[in-house]
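Pasting the structures in now, so scroll down.
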Structure 1
Amino acid sequence: MNKTTATLKHELRQECKRIRTEIGQNERLTASASICRNIEQWEHFQRAETVLTYMAIGSEVDLAPLLTRHPGKRWAIPRIKPGGLMDFHVYDPSKLVRHPFGMLEPAQDCSLIPTEEIQLALVPGLAFDQKGWRLGYGGGFYDRFLSKYAGHFVGITYQVLLLEQVPHGDYDIPMTFVVTESGLLRIRE
């Protein structure tokens with residue numbers, strides 16, 4: 001990634017964090033509920049038996065209602081590993097621990113889920129654009145995962161953070177879908 005792209009991403013991250021923080025709590029809850037409903041109505045979600053999701057932190061879109069409303073699905077939750085990698089573990093609400101970054105993640109003794117068993121990945125981001133490019137937090141965790149993942153992956157964000165264009169580099173991976181409170185955007189199949 002060249003310096004110009006890195007600088008653009010850094011500046012855009014600051015702006016998107018500001019925008020997301022300014023969304024009121026009631027508006028975030030309403031938007032998160034709508035996003036969950038949009039995901040539930042989606043055929044790929046309905047068919048998927050093993051779904052990767054995340055535990056929201058701060059002002060992120062909260063997908064926790066999906067976990068409780070769909071207990072028949074096998075839910076995979078990421079756990080950060082050294083070297084910028086993630087493992088995926090079975091969701092067990094009684095075995096969540098706080099990572100130093102602040103989010104909840106599965107305890108180390110939770111059962112592992114191999115990447116190839118994940119049929120759908122719900123991917124957090126600060127912002128996405130109309131072509132599926134993702135602005136993450138800068139750690140590259142999801143880009144490393146997605147570069148080796150063969151299933152469907154959908155970016156999760158608020159409508160206000162579905163941007164016209166997000167700068168991207170050689171290692172960034174575009175989403176196949178993006179979902180907001182306004183609906184599902186198909187990027188590619």
Structure 2
Amino acid sequence: MPDDATLVERCLQGDTGAFDALVARYRDRVFSLAFRMLGEASAAEDAMQEAFLRAYTRLPLYDPAQPFATWLLCLTARVCLNARRDRATEQRYLEQAAKAAPPAPTLEERLYEREQRRTVQRLLMRLPAPQRAAMLLYYYEELPIAEVARALNAPEGTIKTWLYRGRETLRRWLEEELG
């Protein structure tokens with residue numbers, strides 16, 4: 001399988017199949033990031049499609065010296081942040097998150113783990129959008145702070161502050177939830 005740089009070059013030369021290969025390679029990661037940022041599968045699907053559309057139309061702007069995955073995840077994060085700015089959409093997500101109930105446990109350990117992930121996801125949704133984006137890019141996508149800063153158009157010091165505040169807020173909320 002060709003590497004990302006080769007696929008990008010082929011795409012820029014008009015090979016649309018090369019972009020299809022990039023989509024296939026990164027579809028799951030882009031969807032996962034979008035879902036974690038937006039909290040709803042249909043919104044994540046829309047954001048994923050928008051991110052790939054933007055990536056395709058802006059491919060000539062891509063700097064091959066940088067990892068393609070980072071560039072694509074940065075585009076995805078921006079698409080998600082833009083979607084979150086729509087106040088009506090944000091209110092709908094919060095209402096749906098509040099109504100979501102964890103499933104009844106049947107396989108105790110597996111369900112306990114699933115419930116913990118849902119609790120963390122729900123609490124992540126309560127964080128301000130920039131903190132949430134920084135947390136997701138740094139902890140879930142494992143991007144270095146410098147890349148997170150570039151993706152969110154913020155200084156590294158601000159990213160570190162967002163990460164610290166996000167961790168502390170989540171820790172406090174988890175302590176309140178668990179008693």
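Out of 1, 2, choose the structure whose coordinates give FRET efficiency 1/(1 + (r/R0)^6) of positions 35 and 83 (r between Cβ atoms, R0 = 35 Å, to 0.05) equal to 0.65 when calculated.
The read-out comes from structure 1.
Cα Rg over 2.2 N^0.38 Å, for residues 43-98 alone computed as 1.33: which structure among 1, 2?
Structure of origin is 2.
Consider the structures 1, 2: one of them gives -25000 for helix-only ellipticity at 222 nm (-39500 (n - 2.57) for each DSSP H run of 4 or more, over all residues; to 500) as calculated from the coordinates. Say which.
So the calculation was done on 2.
Out of 1, 2, choose the structure whose coordinates give Kirkwood radius over Cα pairs in Å equal to 16.8 when calculated.
1
Values quoted throughout were computed directly from the atomic coordinates according to the rules given, and no laboratory measurement underlies them. Note that the coordinates shown come from a computational prediction; the quantities given were computed from them, not determined experimentally. Cβ atoms are built from the backbone, for glycine too; each structure is taken alone.
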